[in-house]
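Take a look at these structures.
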Structure I
Amino acid sequence: MNMRALFVLMFIFGSASSPIRQQQPQLGPGRKYSSIERMSLNHLAAVHQACINYERERRPVRLKTGLEDFRAILHAHAEDSPHTGGTRTEMLKAAKATGVNVIMLSDHRRADRDFINDSWREFHDSVLFIPGSESDGFLIYPIASIQGKTTANRDSLIAAVKAGGGNIFLSHVEEKLDWPTDDLDGLEIYNHHTDIKDEAAFFLWLQGALTDPARLAQIERGLADYPPEVFAAEQDYLAPIIKKWDADSQRHRLTGIAANDCHHNQVFTITAVDDRTIELGYITSRPETKRITIDQAPGVAKMLQGRKPGEIISRLDFDPYERSFRYVSTHLLAGRLTEESVRDALRKGHAYVAHDWLCDSTGFAFVAHLGERKVAVMGDELAVAPGLMLKAEAPVSCSWKLLRNGEVVAGGNNREIAFSVKTAGVYRVEAWLEADGEMRPWIYSNPIYVR
């Protein structure tokens, strides 16, 4: 069940005064607090201050890849289904505000609409749009329309998408841990909706806020003062998906990407109906409403004080595109910004995933050196050789994990890490940042394949 389905289910059928009975999800690596605890204003403020401090500490990365760093958004929905609330024009505005260079759309595939020819393509106000679709368990980005082509099974779909140089990625991997990834360009190693699927208790806590004046005021303050931190309250390290990526990468090259899975459809309104009733509105392109009376939830009485019928008491907008774009992105390393170079970077694994809400990761580098000579960047393949070194550098000091075949072989706390390679393997790095006493995953490089 995706986030929207779970929200709607609780919104329509949940009692306004229901206690939270769902068990909290097990806390992931680096976590000390549940998502509900992270929503306290003190925790939000502490994380916000940590992010400010990191931005102040940022310095240019000296280690060079020889390529430009372009920020891309993959798995982005607009004007493509009844449950998508946002528009491509809104996306463009958000991209301009957040420094996003590329948006790879993922329209829900429909028989009555050609997701390639009926969408945006090429540059719009300096932002490169590439049309694609979320279809049959994959993100697909064919070069040309596949409308009407036979794609009834995995092999025929992959063939149709990759014809002429198209790209295909496994999507919502949590539902497909046993699916093969051979013949794919890669998979989503982070998906925001995947991350919050196990947050039933958190969703009930949010639902309860719609009829609880004190909790509502807390969330309103959080969204006003700490919007990125609210959006990231459920952030986790998706260990089962990362494990699959590591395992499959030992058999074939596999690019890890981030999936924003953004729709701009998590918007709630509270409206006064009369002196005893409020109406809760869940806003998508197909709004849903529910009325709650004072008898059902005593907190409604206080919410209605001084309100006129039809007056909006509160509007909670959790997921505008700008907030999603700041949260996580896929950074592409390429010589120039064109559709061809974007597709090539994704195919080659010249990319890394970053939670840029914590700190702007632009310039991060993971390379292989022989002496003073750079011989590979993330995504490349090379042979074991005497003196081979792997080096990574980030814009701020962080906690490093350098992994070989999914196992940590080196670490440290600095802006840089270096490792002398003696053994073949699939090597990648993770960078973690401390915020409010927790370790948060920040950067995931794609591997360097040492054969």
Structure II
Amino acid sequence: MELPEIQFAVSDGHRIAWQQWGSGPDVLMIPAIISNIELLWEQELYRRALEYYGEHLRITMYDKRGIGLSDRYIDPLTRAERVTDTLAVMDAAGLDRPTVQGTSEGGLIALLFALAHPDRVDRLIATNPSPGNTGWTHLLIGSDGSTDATDELIARYAHLVEVWGTDPQLFVDWYNPAQSSNPAFVRWMGRYCRQSATGSDLAAHIASTGQLAVDSELSQITAPTLVVHYTDDHVVPIDGGRWLAARIPGALFRELAGSDHFGLADPGWRDLADLQIEFVTGGRPDRATERRLATVLFTDIVDSTDKTAQAGDDAWRRTLDSHDRIAWRTANEYHGTLVKNTGDGLLMRFEAPAPALDFARELRARLSSIGLPIRCGIHTGEIELRSDGDITGVAVNLAARVEQASDDGAIFVSSTVRDLLLGGGTRFEDRGEHTLKGFDTPWRLFALAE
């Protein structure tokens, strides 16, 4: 899908960035502590989830004041100002009475908004929600009055602010532990953190959020409410979700296996998304695996191990970050879907072979300009598009073997791709038959001619 346009609402003289995509019942999404609604679409794990929501719902999402693309503030935000910002976005987006969904502190803001404007909320969803000042006191103060857990949490956030933007592994281990061993995700998260907030922005936001409290008022919420919490959330213990749900009349509380505080990068993200979609629409999406014809492309950086040794780990990580940014920009230009980052390369899918070949040619040129030669392999065939966004099937395996057979810096295609592009003006060089691992019959491969 085309990336949604960034727009701005005005709230008390401050510009609040928002965007809208998809079709179906309206849902206003309030993100967690950090966000950048433009950069969010670059990460393939997040993008697949956002596009999936858009297949069933019309989503409006905004960056809170002080974060991402929205204006900063000097004095700590009040509860009333957070509610006012949310209302300003709703009005600017033409939302009359949507479902309001919030994650982490966004879940708390959603609850506060429902209390202030019950007539503007159809349904309410709080995902891994912060329980507010009162709820945190309940969670952290020991039965003997001990404040050790509170002191530990304050120290942990202070350290996070101190290393903000320089140690994304720390943030991922805490907030997105399911992706801790995914180096591409960690690299991207470092950039996402830096472009969501400065260290001082984050410190101000933590202090502001710490002032929010809600307790006895929860009994006044009238909108049908779903509170959903991952069982292994490291940021907000699941008892926080239970504490909130128990105080909201008729609230549904659902526990899901998972550990990602933001929800969308967890291996079980479809369980979360389907539960929320069902709560809004009354029906759960079909989980059937879809088979379709697609062009599959693999890339790999030539001699990446040697380059790591020559450049050093830190310099190589910066180089790979440049690789990822260039790949995302090029993928968007040529309407490809980045399925996954494989560490030193990419797995892509396209609707047809021509744009895949154009993408490969352009990506190779752009990466070569920063000293990163790549090899590419392309094949067209039937794939299985899994419910989590991954792809499988013989066509995927064959594309991987074509890439492995290619020369350094070359773009190799299967005979299937060559045949589909006959008569189109693209020239190929015959590289003969190759015995590919896992395939009994040799395949004739071709290289894109310069």
Which structure, out of I, II, was distance in nm of label points 7 Å out along Cα→Cβ at positions 149 and 253 calculated from, if the result is 1.5? II
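Out of I, II, choose the structure whose coordinates give helix-only ellipticity at 222 nm (-39500 (n - 2.57) for each DSSP H run of 4 or more, over all residues; to 500) equal to -12500 when calculated.
Of the options listed, only II reproduces it.
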Value 3.4, calculated as distance in nm of label points 7 Å out along Cα→Cβ at positions 45 and 293 from one of I, II, is from structure II
Compare FRET efficiency 1/(1 + (r/R0)^6) of positions 29 and 341 (r between Cβ atoms, R0 = 41 Å, to 0.05) across structures I, II and report the one with the greatest value. II
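Supply the structure label, taken from I, II, corresponding to relative contact order in percent (Cα under 8 Å, 6 or more apart) with the calculated value 19.
Answer by label: I.
Work out the source of 2.8 here, i.e. which of I, II gives that when distance in nm of label points 7 Å out along Cα→Cβ at positions 277 and 317 is computed.
The correct label is I.
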If distance in nm of label points 7 Å out along Cα→Cβ at positions 349 and 389 is calculated from each of I, II, which structure is the one that comes out at 1.2? II
Comparing I, II on mean count of other Cβ atoms within 10 Å over residues 101-108, the highest sits with II
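Every number here is computed from the coordinates shown, using simple stated rules; none is lab data. Bear in mind the structure is a predicted one, so any value in this text is a computation, not a measurement. Cβ atoms are built from the backbone, for glycine too; each structure is taken alone.
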